[in-house]
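See the structures that follow.
FYI, it's all coordinate maths here, none of it is from the lab. Here the structure is a predicted model, which means the values were calculated and not measured.
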Structure 1
């Protein structure tokens, strides 16, 4: 990604410094990439708030590229992808039978296209659509999600009309720099049901691994900066019930150490040419590792958990109301600086009694920049988690910063 100066500029410089030729190049302009936690937004929040994500908007809109994981399935305007009229997405009910829904969940995150449009207005222009809710509405939902992204000018990867399209890298060029994105899921999706439409990497499946590494190599040959996105949400306890070499009901093959499997795969992705590995999955964040000078972010938590019901699942152990927004400065195809902004996802305790259950769940779970003691707590926890990977972060002024040496 080495740019040459225009000829007239070369002549001026040559005269000024008494040199000839155009071998000297100016410093690369910095490119800003913002990576947010995963977005799980069940209804357009503009219905309930005047300026949702208000404190985040300046950061997102100043970015050249803003990325998130779209953890919903858009339902089509034509036929709602078969959902019955009485289905209420915020409540996730009534539960659907396998005959009523074609997809991966009896409580599908079946959102209107306006949710995609809302995220576009915030500045998001790059997304993964590979996750454990991508196929909640079957092929209809995959098609409707892709159509919404196309309509609102969002580049995406991770799902498509067939396996080739789902695995294929997506490309976004901003200010002369091309970003490549490969996106996949490793989660409790049923491999046999969704593999044709959603790119996945099921544990122990060499063909899944090989297909994804080939996509990374392809992206690295065409793009200046390659993001590998990995929705990693897998129940480790599944493996306790099967013998080595056997497969789980959803298609994973037994591995001895799931966390070690993820680390091995993340490093293989970088070795194949990825500039960064980013993961979401459970509702918390992990520390950052630098591998061969490139960031590995295993878990980044959430940007929004709208409708997240505290009575469902053991969410609190992940501290889902604490999050991070990551701003990367990229120069000459390498990350040179990373800044972490602490986020508070509104748990809604102050207004729980003001609304019925549906109204309450529709309003909670949207992130704003954390301040005060909470900000300090989040960043100190991030620093501790990162230290476990040998990464030293500087925490000051309620931000965490990591400066990287190019080629380090």
Structure 2
């Protein structure tokens, strides 16, 4: 399962984001280091299910379908807050960084209101510049990998030269356990001098910057976007980081709770909600819902939580959703489950890649695929598209 890490300094709303994305209940409080141990839970990305297009009722096994929207599980990890100097062990830095090893994307939560200082302590709203938080976290993660790679760098250079080893493979072994693939390293070093022995410290840092963009991209989420001081900061941040997402995790939590209590009808990612039991809402609740509607949903087009998850998976990781079936005519598995599984797979993958994703044995016995919509045979070089329904034929 794809793992995404929720990162950031203490007290910016990471746990609120985590709770709203997963409907979990972890401790939340207004002081640094509330989160000591990493919390893991299932969140969902959303994609249009083929069931409505095909006019059939689906019964998913590994996901769920609500009104024609497929909710596909991913793993979200909420880790301890990061402070400047974390790569040197300050705060809970070493613990934080170790817990990021297998994450494929970093969701960097910042306090858009500027009401927490660089270490997460409360300050006057608007007095801290959130742009500084973006820069320091990027630097800390860079230095974390830099320290790992540079630890035995001089010895590695001599070994590579003496034994004529592949530099990409050696770097890969040095970074083992960080979730970085050897092909990521090959791509990341293309811009550097082919003679690795000439690499300066600056070159090594360039290699790591390239690696992070490829293997562990970061998505900036400007949380607390509903607060008065956030608007100007969001505009400033967006100038430098145009893909930044404004968000209000507390608003998403409030909408989820109201939905669970049957007071409103709201689906994650929606731009609006419907009040179901207005007579059961007190004045404070009515004001809160109106505030969310005006200052979050109408202003930003949503709370930003579901948008963040979807963008991380479908844009940063460039994944698509494919539906494997056994009976290409009925769109079922062997137990007659209709559109049973939704698989997240890299854009550009082939039916053979899908076969191996399902099971190694199926991949080894792969012959060809069948596009169930068109009921035609597709070869191993066919490029899968988002929403494809594919039956795998084996020998």
Structure 3
């Protein structure tokens, strides 16, 4: 028996509006009563799309930096979809690659109006797929709440999995949510075309895993801990409430990071205490919109990111086993080993065992624009960050995003000349 969605403890110091607090209660109570909380279970898969010709390199990167393994490639008329898996207790990652760079569609259009996002128009995190008990019941209940879905003809044209119901992109996060009916004991099978194990993808995967094992990282890296999305300041509360409407997650709480003009807001699954079975979903937003910032004179890395890339996923956080290797905390060992292989990071590892956790951001991937965060919790530490840690992470990401924006401006100036 799952606990009521409002029975979980609340954390954080961020004050929400009366609107948020009123509708949080109403939405979660109604979700529980309707049976949706019971029917919608864990995240079964994450969907990421990359530019033509980038999927092999990205799979090699992911398989070195995470515990994921290459399973199979599914080929449809206009896409390759590469399935990465750890095991059936952690979500799959579906790496989609469009064959023709001229292919247009709704997901590309979400990138094209943003100056840096437009540089890689086919690259973006798409969203999560949830396992449900009864697909028919979930879709009917969500439609009665005015949730809008792609119809089957649209799913076919977009070449999304045919055995799923897919909610149209959120106006707040630009992400989708998918549902499919899969008994817990059944393996995940995606209705996405012809299945094969491609020799070129397998070679990139094998090389990554050989390096990972040689470095001694294979026993230290755990599944995804959380997914962090950045949204506009005015959409913070709406994005959280919408996600709670679409899923069986609850509101864990929010922290105000005043010196970075930002807040970090966390939702978690009511069904799974362990985030490694169904990752937490984090929403980061500026406290003040960009157009008042010249008056406040505050940094605004979160709002700058959204204005440059659009609302989207910012990073995937990979958990690191608690413990030490070679006299170092495991996270320090992992980062040092990857740095020796040429992987860049935005800062040094921050936090401490005394504070309860250590964290770090990688540089953004050349292929997906996503950052990998590593997080090691010590002992029985509960939570996702300390306020000091998240302020430093937010600042470091902002510095890199400023440099990217400057590079883009310089590139445009060179073209104009």
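Taking 63, 51, 24 as the value of Cα extents along the principal axes in Å, for residues 207-382 alone derived from one of the structures shown (1, 2, 3), identify that structure. Don't skip to the end; give the middle numbers.
Values: 1: 53, 47, 27; 2: 63, 51, 24; 3: 50, 37, 34.
It was calculated from structure 2.
With Cα extents along the principal axes in Å derived from the coordinates and found to be 54, 52, 51, which of 1, 2, 3 does the value describe?
That value comes from structure 3.
If you work out Kirkwood radius over Cα pairs in Å, for residues 63-150 alone for 1, 2, 3, which one comes out largest?
Greatest value across 1, 2, 3: structure 3.
Tell me which of 1, 2, 3 gives 1.03 when you compute Cα Rg over 2.2 N^0.38 Å, for residues 55-270 alone.
The read-out was computed on structure 1.
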